[in-house]
Each structure stands twice: as structure tokens, then as C-alpha cells.
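The structures considered in this document are given below.
Values in this text are rule-based calculations from the coordinates and carry no lab data. From a predicted model like this one, the values you see are computed outputs, not experimental measurements. Cβ atoms are built from the backbone, for glycine too; each structure is taken alone.
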Structure P
Amino acid sequence: MLKSLLARLRAAPKPVFEDPKPEASFAVIGDIHGRLDLLQALLEKLPGDVPVICVGDYIDRGPASVETLRFLKDRPEITCLKGNHEDMLVSFVTSPEEKGPRWIRNGGLQTLADLGIRGLSEMTRGMKLREARNTFVNEVGEELIDWVRELPLIRWSGNIAVLHAGADPAVPIEDNPARTLIWGHPDFMTTPRQDGWWIAHGHTIVDEAIVADGRISLDTGAYATGRLTAAVITPDGIELVST
């Protein structure tokens with residue numbers, strides 16, 4: 001058994017990552033989580049001539065989730081991808097009794113409080129959850145909810161894929177199911193890919209943004225740290241910018 005393991009380890013090629021090379025310059029912003037103030041401040045720091053991609057998780061935990069969604073929806077020049085918190089919000093709207101408690105205990109409580117919807121907890125059931133869903137839909141409008149529901153999962157440029165949470169390093173990125181791209185994979189942060197693709201992502205909080213081993217990790221816990229981070233990715237290199 002030991003010989004077999006050693007043989008497999010020797011056979012596994014060492015990943016080789018060329019420098020990230022986008023087709024054209026762009027910027028990627030990490031998880032915002034209701035910190036519209038930080039988003040606006042960060043946008044002011046970014047070059048005005050590069051497209052911006054946000055990796056998802058615009059809502060929950062921070063103080064201005066609904067306002068953040070409205071701000072982004074009104075700026076079609078910013079590409080917004082779907083994160084797991086947007087996924088939980090859509091599930092809550094679709095099935096409040098079944099999916100509501102999970103969203104509430106993962107930050108949805110703060111998002112509902114934006115609209116004055118209080119008195120809920122992760123143990124809330126039945127009528128209260130349906131009433132909360134109805135109030136939420138009436139307040140934010142079907143158009144905004146449809147915008148969240150239809151957010152794309154991934155964008156590509158050169159040898160870089162931008163997505164929310166990660167991908168299974170053992171299979172081609174495009175073959176990952178939506179759930180993996182949104183919620184992540186247990187091997188993503190520990191096992192480098194073998195195909196040379198770089199993935200710019202959020203979801204997993206890091207103390208400082210990381211550019212290494214095919215990963216550009218940008219979730220610096222903005223809702224708690226006050227530090228929202230972006231990577232400006234150009235053919236000449238990557239510049240990290242934070243609030």
C-alpha cells in the first residue's frame with residue numbers, strides 16, 4: 001500500500017502556473033456582504049477604464065444589503081456573479097418554510113432587518129416565514145429578485161476564470177456543477193489545479209488577499225474587518241487594492 005501511494009505521488013506532475021494573462025485588463029472585487037460604503041470607496045480607487053467583476057455575496061451580515069443590490073443592479077457596466085448568499089436568498093423566496101431557517105442563521109436576519117422585518121430567528125417556522133417572504137418581495141420588488149436569480153456563475157478571460165467559491169481541482173472548471181461554483185469544493189483551497197487555470201474567487205475569508213498556486217483569493221471579510229479587496233488584473237501583472 002505504501003509503495004502504491006509513493007508511486008502515485010511520484011507520478012503526479014507538479015502544477016506549473018504561467019502568470020495570469022487576461023485577454024484585457026479587468027478588476028475583480030471580493031465579497032461585499034452589505035458594505036455598500038466600502039464598495040463605493042473601493043470603486044473610487046480602481047482605474048476608471050477597466051471593467052469590474054464582483055464575485056458574489058453582496059448581501060447578509062453587513063448593514064446595507066438591499067441597498068447594495070439596488071446599487072449594483074443599476075450599474076450594468078459592473079458584472080455581478082452569483083454567490084451562495086444570493087443562492088440562499090432565492091431559495092428563501094421560492095420556499096420560505098423549508099429554506100428560510102438556513103438563510104436566516106447565515107446572515108439573512110440582517111438583510112431582512114434592512115427592511116424592518118424583525119422578530120425572526122433560525123427556529124422560526126410556518127406563517128412567520130411566509131409573511132417575511134411576502135413582505136420582502138413586496139418591498140424589494142420582483143424585478144430585483146429576478147435580477148438576483150439570473151446572475152451568472154462564471155466569467156473567463158485568458159487563463160483566468162472568475163467565480164464565487166471555487167471548483168473541483170480534479171475536473172475541468174466548466175464541468176463543475178453550479179452548486180460547486182457557488183458553494184465551493186473541499187479540495188479547492190488545498191489542491192492546486194493541474195491544468196494551469198487561475199481562479200479569481202471569494203467565499204473563503206483570508207487575512208490578506210492571496211495570489212498563489214492558481215488562486216486569486218479576495219474575500220478579506222469586509223463586513224467584519226472594514227477591508228474590501230479588489231485585484232486589478234492586467235497583462236502586465238496584478239495589483240491588489242483595498243479599502
Structure Q
Amino acid sequence: MKLAILSDLHANRQAVEAVWAHAREGGCEQTVLLGDFVDYGADPAWVMDFVMAQHAGGAIVVKGNHDDALRHEDQHNLGNHVLASLAWTREQLSAAHIAFIESLPLTAVLGDCLFAHANVHDPSHWGYVQGRMEATRSLFASQQSHVFCGHMHDPCLYHLSSTGKSGEFQPVDATPIQLSPMRRWLAIPGSVGQPRDGNPAACYATFETESATLTFHRVPYDHDAAAQRVIDAGLPETLAQRLRDGR
């Protein structure tokens with residue numbers, strides 16, 4: 001089965017539409033959504049409708065920290081620009097959207113794959129997988145060989161050998177990676193809605209479960225239109241500039 005793994009959509013309709021079209025053209029059979037569907041972008045209601053429709057169709061969906069902050073803002077350390085965006089976002093969402101977000105789990109399992117937004121060693125505290133140490137902690141906390149996390153907006157792949165030796169590398173766009181069964185793996189697909197590695201193209205990944213083949217993708221989209229939507233909504237200019245710069 002071929003999975004399309006999307007994370008950190010961040011209310012960016014233009015990016016989501018482009019990635020979803022790319023995933024369908026690529027023959028993806030199952031969708032996995034790793035959280036942070038709202039905040040930053042100008043189309044939270046549209047993105048939530050997309051997420052809920054995917055869930056109704058059998059997609060695996062987990063909650064992100066920005067999703068959780070809609071109802072539990074005091075439990076998150078948020079900057080002023082995030083607080084402003086979050087307050088605006090709440091006004092755009094329906095009670096059904098909020099109830100759906102509240103119902104989401106922090107982790108999910110499919111076969112030999114484990115999914116979470118931030119990490120799997122302590123998912124409720126939203127710590128970042130910033131390097132080998134955090135990746136190793138999550139891999140040791142998992143019974144599965146393939147772990148997928150969002151939260152970090154830059155794509156990355158970590159691995160752990162049977163002797164405890166860890167490694168990492170930056171993936172290359174559209175280059176399939178055969179995940180050796182002699183290692184355990186943690187993949188971060190990057191952000192659909194707000195990439196931060198200097199490339200504004202949307203990020204996502206595909207994973208073929210039978211062959212354990214992982215491919216990272218960059219999908220160009222109209223980021224200028226998405227940035228203008230942010231400005232037109234009255235959201236902070238910095239959020240629009242991030243979309244233009246990919247930072």
C-alpha cells in the first residue's frame with residue numbers, strides 16, 4: 001500500500017490542493033495527516049473540511065500542537081504572532097471543527113508504522129525531534145520499525161542500527177529510499193503549508209509499505225497567492241513573508 005504522509009498543513013489551501021493533486025497522480029492509496037492543520041494560514045475552515053473528509057474516507061489523522069492550542073492555549077508556549085493568528089483562527093472555525101480536533105489521538109499505528117505529530121517518546125509535551133538524540137529516544141519508545149513525525153518543518157530522515165548507532169541525512173526530492181530492515185527509521189516529511197528550509201515548495205512524503213520505500217517530495221504551488229490571502233485576512237505580515245521565502 002502506498003501512503004501519502006502530510007504534516008503541518010497550517011491552513012494553507014493553495015499548498016494542500018497542490019500536494020493532494022500530486023499524491024493522487026502518484027497513485028497513493030491511503031492518507032496520513034500528522035497534525036497542525038490550523039494557524040498561520042488564511043484558510044483554516046477549508047483545510048479542516050479537507051481533513052475531516054479525508055478522515056471520513058479512512059485517513060489516519062493525529063493532532064498537532066497548534067490544533068491542541070485552539071482549546072488549551074495556556075498549555076503552550078506561544079509567541080505573540082502565534083497568539084494573534086490563533087485568535088483569528090478560532091473565529092473562522094465551526095463547533096464541529098473544534099469537536100473533531102478535540103477527538104483526535106496523539107499517535108496512531110498502521111502495521112509496522114507509528115505516526116505522531118511531535119515525537120512518540122512524549123507526544124503530549126510536543127518536544128521537537130531536532131537531531132539524533134531525540135530521534136533515538138522516539139525510536140526506542142516505539143515497537144514499530146518505521147516512525148513518522150511532523151512538527152519540524154524541514155524534511156529529514158534518521159536511522160538506528162541494532163547496535164544503537166544512529167545517523168541522519170537530508171533527503172533529495174523525488175528520490176526513492178529503500179529502508180533497510182536491519183535498521184529502524186524515523187522520517188519527518190516536512191511541512192505542506194509552511195516549509196522553512198529556504199525552499200517555498202510544499203513538502204510531503206510517500207511510503208510504500210510492502211517494499212519499505214520512502215520518497216520525499218517538493219511540490220511547487222502559488223505561494224504568492226497564499227501569502228496574499230494571509231495579508232488580506234489581516235494576519236501578521238511575517239506569516240506571509242514566510243510563505244514567500246520558505247523560512
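Any idea which of P, Q comes out highest on percent of Cα pairs over 18 Å apart, for residues 31-102 alone?
Structure P comes out on top.
So distance in nm of label points 7 Å out along Cα→Cβ at positions 71 and 159, computed for just one structure, reads 3.5; which one of P, Q is that?
P
Have a look at P, Q and say which one yields 23 for relative contact order in percent (Cα under 8 Å, 6 or more apart), as calculated.
Q
Computing Cα Rg over 2.2 N^0.38 Å gives 1.08 for which of P, Q?
P
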